[in-house]
Every structure is written in C-alpha cells, then in structure tokens.
Structure I
Amino acid sequence: MITIDTSGIIALLDPADPAHERVVASLRQQQRPYLVPAATLGEIGYFLEVRYGHRVMERFLDDLASGTFELDCGEGDEPRVRTLVGRYADLPLGLVDAAVIACAERSGGLVLTLDQRDFSVVAREVPLTLVPALP
C-alpha cells in the first residue's frame with residue numbers, strides 16, 4: 001500500500017509535469033490500493049481545477065470511482081493529526097500533510113510525495129519511506 005500526497009496526484013495526472021514519469025514508475029512498483037486521504041480532496045480539487053480545468057478534475061473523480069485510488073477517510077486519525085501539526089508547527093506541516101502522514105503510518109509507511117521539504121523532516125522521526133526519490 002502507498003499513500004499519495006497532493007503533489008503525487010498532480011504529477012500523475014499531468015503528463016507535462018517534470019516528475020510525471022517518476023511518479024508513474026513509482027506507482028507501478030507498488031501494490032494497490034493506492035490510498036488518497038480524504039483530507040487531501042479539497043486541495044487536490046483546487047489545484048486540478050485552477051491549473052488544468054474541469055476535465056482533469058473529472059478524470060481524477062473517475063479514477064476514485066473506478067477504484068484506481070482508494071479514499072481513506074482517516075477515522076480515528078484526528079489525535080495523531082493534531083499531534084503532528086503541533087509537533088511540526090515550525091514547518092508548518094498543516095492539516096493535509098499531517099493526514100497523509102497519519103494514513104501512511106497506519107498503512108505501511110510509504111508516501112508518494114514530491115514535497116521533500118516537509119516530509120523529509122518528519123521522516124527523520126517517523127518511520128516513513130518517501131517515494132519517488134529525487135532524480
């Protein structure tokens with residue numbers, strides 16, 4: 001299982017993104033399900049609509065509906081999210097990234113993200129494996 005951050009979804013859905021091929025290759029090496037934390041949906045929707053328009057947003061929703069991605073609602077993660085947000089307030093980590101981390105912790109520790117700045121800091125203290133690695 002792998003938990004996908006907003007940056008991973010954006011790169012995956014944009015073939016022109018410089019990280020697109022690395023993200024695709026990384027997902028091909030992982031077994032499903034590909035987890036998308038529910039807390040990321042607003043952020044993903046915003047970036048897809050603003051950058052790429054309604055058609056790309058619909059493609060993402062089709063992928064959710066077809067089971068390409070599994071929506072993880074994070075029931076019970078609020079205490080862990082709160083702890084992470086407080087612990088890493090100086091980054092600031094924020095709600096979405098903390099929800100991704102909490103989901104990954106419950107699901108094997110793999111996180112597909114291009115946000116090396118924040119996630120690499122947390123990965124020093126939390127057992128996370130960041131995918132894809134920098135080129």
Structure II
Amino acid sequence: MSKPNHPRTLADTEAQAVLRNIRVSPRKLNLVAALIRNRPASDAVATLTFSKRRVAQDVRKVLESAIANAENNHQLDVDRLVVSRAEVGRSVVMKRFHARGRGRSSRIEKWISHLKIVVAERAQEEAAEKEAA
C-alpha cells in the first residue's frame with residue numbers, strides 16, 4: 001500500500017512556486033517581495049527585471065515559475081494573474097567566527113531564506129474595475 005494523495009491546499013484559481021535555501025537574509029528578501037505583493041503578474045515581472053537588488057533575479061525566476069505552473073498545470077489565464085501572496089521564511093543560520101584583535105573573536109551569522117509565491121486568477125469584474133480606475 002502506498003500513502004494517500006495529499007489534498008491540495010490552494011484554491012482552484014491559484015498556483016504556487018517555492019524556492020528554498022536562498023543565501024540572503026529574510027529581511028532583505030522581504031523588501032523585494034513587498035515590491036510585488038498584490039500586483040498583476042506582468043507588472044511584477046517588469047518590476048523585478050529592472051530592480052537593482054541582487055536577489056530580485058531569483059525572485060523573478062520563482063515568479064515566472066509560478067506563472068508557468070498556473071498556465072500549464074492548472075489552465076489559468078496568464079493575463080488575469082495577480083501575485084496574491086509572497087511569503088518569506090527563515091531557514092537555518094550558518095554561524096561563523098571572525099578573528100578580532102587581542103585574541104578575541106566575534107560571531108558572524110549568515111542567514112538563509114525560503115520564498116513562496118502564490119499567484120491567483122482574479123475575476124473578470126475585478127479586472128474591469130482595476131483597468132477603469
């Protein structure tokens with residue numbers, strides 16, 4: 001016997017992509033994730049493409065993966081996708097030491113993060129309201 005299938009936690013109009021163990025602190029990653037929350041997917045990709053932050057390219061790849069998942073796996077309309085959630089989580093922290101003067105040392109923490117992006121297809125009425133505004 002095998003294990004039963006895991007039930008889907010997302011709605012039928014949602015798709016997600018996850019990137020784990022990104023070598024950047026959660027605080028810095030959250031600044032980039034805040035740029036794309038609640039924005040249309042095409043605008044979010046354009047914003048990340050021209051962002052000067054190094055981690056923005058990794059976030060863009062995850063967003064494009066979520067869009068591809070929505071299109072290919074769940075048959076959602078790409079033109080109506082919105083970034084509904086961009087969650088940043090904390091992973092392990094690598095602890096290193098740095099030699100200081102007089103025989104002392106200090107601790108250096110190298111933070112690692114997780115990122116989950118969920119895109120959702122918005123309804124036709126909401127799309128019309130947003131374009132009118």
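Figures for the structure shown
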item: Mean projected area of the Cα convex hull in nm² - structure with the largest value, from I, II; result: II
item: Distance in nm of label points 7 Å out along Cα→Cβ at positions 14 and 118 - structure with the largest value, from I, II; result: I
item: Structures I, II, by relative contact order in percent (Cα under 8 Å, 6 or more apart): label with the highest value; result: II
item: Structures I, II, by distance in nm of label points 7 Å out along Cα→Cβ at positions 78 and 102: label with the highest value; result: II
item: Among I, II, structure where FRET efficiency 1/(1 + (r/R0)^6) of positions 22 and 94 (r between Cβ atoms, R0 = 25 Å, to 0.05) as derived comes to 1.00; result: II
item: Which of I, II yields -16000 [helix-only ellipticity at 222 nm (-39500 (n - 2.57) for each DSSP H run of 4 or more, over all residues; to 500), calculated]; result: I
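Any read-out appearing in this document is the output of simple, stated calculations on the displayed coordinates, not a laboratory observation. As the structure is a computational prediction, the values presented were derived from the model and not from experiment. Cβ atoms are built from the backbone, for glycine too; each structure is taken alone.
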